[in-house]
Structure P
Amino acid sequence: MPTQRFPSDLARSPLEAEYTAIAAGACSEGPRGTVRFAVSTDDVAAGKGDLFVALGLARALHADGWGVALWPIERWAEEVPADTAVLVSMIESFVPGLVPAGTALVAWVRNWTAQWASLPYLDEFDSVWTSSTIARDAVAEHCSGPVEVVPIAVDTDLFSTVEGVPRSDRAVTTVNFWGVRRRVQDVLEAVRPREPIVWFAANAEHVEPSPGVELRPMVSYFALPDVYRAAAFVVDDVIAPAAEFGTLNSRLYESLACGALPVTDCALGLDELGLSDVPVYDDAASLERAVAVPEAERAALVDRLRGIVTERHTYAARASQVGPVLDAAVASARRRSGARSPMLRWATLLREELRTTAAERDVHRSGVEAINERLIASESAAAGFDAARRSAEAERDDIARRYDGLTHSFEYRTLHRATQVARRALRR
């Protein structure tokens, strides 16, 4: 049977403009106060997961009366604005020493749970949110304040089904390759489904091709809904630090919201989300079986699981859950006075100095490596030219020796004299 073509004309959602506006600070004011999210970047084109989780909740909080804004990593060495009612840290490396004492602090532990739990300043946070019960229990052992389960979710205004849009029977994956090999790569190298799995990957040019995969470049976050609406299955891959605590990916919710069936490699954490029937694979054979489920069976399962996602796992539902928590944290923080501890402030500035130094080192190292690569290439080319020159000189010398030997031979001299005699005879 010929391969069914997966669409390449993927449209970007019109909600991109709204997300971009939030990232740019256009929604920073609200009657309930301003919530700022400490994130890796405010560039929506960068494809960073922490940013889109923050923007998803931010959009829902803004609809509930909060002002929302981002606090990207390049500003972490600055004083956080005094009008910040709540600072939500999305990344474990954020040190809150420059956050006003009157600002409520929230840590959202989405993954890297063990690193979060080891932070010496975890008690600075007024509230800690984790993505699973297992993660909550692990963090609570190291934290004296409240720890709640707040999984990530999906914006169903962005990720949804659309009536009349044709759906292929192809499987896709949107797992990105950032230079560290993912476990799913070993599976995808060995898998041989009926039709190749379409893999939209960052740095696809550095991914080894395989017969069971159709490689394509990464698409914008705002084109992902079109990818999932056109797919029957979405292959998920959970990084080891997240799988250990059952803190699962937004890909799980986003694919179901668009009517595609996710197939994941991590069963831990599915049950408490109500999604225990999501297919799980652990090798190529089990993945092949999962993406071979008949259409009617798949459609029935998706319909049921999608209902759970749209009812329980939207950012609107998360905003309703955390709204009272934020209100209480804000009220408590307003009673504080003074500043964060001098030691925490010093640690923040030192951490950012180290981060800057590391970034400069990496840029320098990259430059040195690029120069070395060019030098090696130049030396290789020069060696090639030198070898060609020596070969040409050897051939020239060989021809010269042969010519010299030929012109001094008895036969050559005899023929040469005969030729001269013949030319004199002809001139007469």
Structure Q
Amino acid sequence: MIKILYFHQHFSTPKGSTGIRSYEMAKRLIHHGHSVTMVCGSYGGGETGLENDFVNGRREGIVDGIRIIEFNLSYSNSDGFAKRSMTFVKFALKSIGLAFTEKYDVVFATTTPLTAGIPGIFARWLRGKPFVFEVRDLWPELPREMGVIKNPVVLGLMSVLEWASYRSAHRCIGLSPGIVEGIKKRGVPEERIAMVPNGCDLSIFAAEQEPWRPSGVSENDLMAVFTGTHGIANGLDAALDTAKELQQRRRDDIKLVLVGQGKLKSQLQQRAKDENITNVIFHDPVNKTKLAGLMHSADIGMQLLANVPAFYFGTSPNKFFDYISAGLPVINNYPGWLAGMIQDRDCGFTVEPENPSAFADALETAADNRDSLVVKGQNARQLAEEFFDRAKLADKWVDWVAGVKS
């Protein structure tokens, strides 16, 4: 048995309304006879499963076999840059303390944020522990291309931390082809990198759940859903642009449902109100079980991102894998590895970025050809089962993490 000290600031169980990759990976480690201590903060939309009071800024307990240490550090995507940065730093500093005091065999850290690698760096060099670093997004490449962070000093410090994290790790994991290439470019040998993308929770989305639709969507409407963060990276103005185009075409039978929260949600809602965009429905985040019920009732999933080249091959979005798990065809609005799969497997539609007319065309085609849409959904589920079964990917992940040597 190997004891894993696992750092993920935004950890959640399936009771939350955010990604559960770390929960599933921890459960798989336990399935293979290992023990896991999960270190996290309090994430908006996340649920750690702990309900006891915080004492001296932390609480801990056992949830589904996982020992969880949760710091009283609340975080939300709607927080300002300064507040979020301070929360990241506080979590890193508290995590360093655990890296020195906990008993463990392997330290594992996953982004975001990039500061997640700091306790691993200390554990590797000052305690001689094997360190595995998982990269979910390329930083600082993404914020630089998005223009979110422009200060050259901050970008420089992030670049140094990125390099130190990659080079300190005995092994790295990338979630997409572009991320793997990004790690290689920082001088990490290929044999020290494994690609393990986000996976499909086939059992959750295959289970019988009560189908439901939000208020404002009729049973006969084509319902296109987006489930995820409403932030800068997601480029959800594209959905509103498309909705306006559909309104102009008088396609009132097509509804776009945006489920989630984020920094730009109120701004998007205000825009919809100001421009009288009535075919977009905003809904609060829901947990995985209720999400599965929504997916059972939906017709198509929307994989949306801002038109940033670093996204094309450098992301592995949870929502895409949820869509295909549920057997939903996907409409994707940017090029890259996911667009290639959608085309190759005929499991949805791909449209060029920033083209609401083409996006509306695809949705009209979907609404007018329901039989072919069903076939695309079946292809999506087959893709999920063949290549992205979470259990199979988790076994590969466990072998890579548990097999590391210092």
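Taken together, the values in this text are just the output of simple stated rules run on the coordinates, not laboratory data. Worth saying up front: this structure is predicted, and the values here are computed from it rather than measured. Cβ atoms are built from the backbone, for glycine too; each structure is taken alone.
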ask   = 2.5 is what came out when distance in nm of label points 7 Å out along Cα→Cβ at positions 138 and 218 was calculated for one structure; which of P, Q is it?
value = P
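Among P, Q, considering only mean count of other Cβ atoms within 10 Å over residues 162-169, which has the greatest calculated value? Spell out each step's value before the answer.
Numbers: P: 10.5; Q: 19.5.
Once mean count of other Cβ atoms within 10 Å over residues 162-169 is worked out for each structure, Q has the highest.
Work out the source of 36, 22, 21 here, i.e. which of P, Q gives that when semi-axes √(5λ) of the Cα gyration tensor in Å is computed. Write down the numbers at each step before the final one.
Working: P: 62, 32, 19; Q: 36, 22, 21.
Comparing all candidates, it corresponds to Q.
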request  = Using the calculated result 0.55 for FRET efficiency 1/(1 + (r/R0)^6) of positions 10 and 330 (r between Cβ atoms, R0 = 25 Å, to 0.05), pick out the matching structure from P, Q.
outcome  = Q
message = Quick check on the output: 17.2 is mean count of other Cβ atoms within 10 Å over residues 18-25, derived from one of P, Q. Which one produced it?
response = P
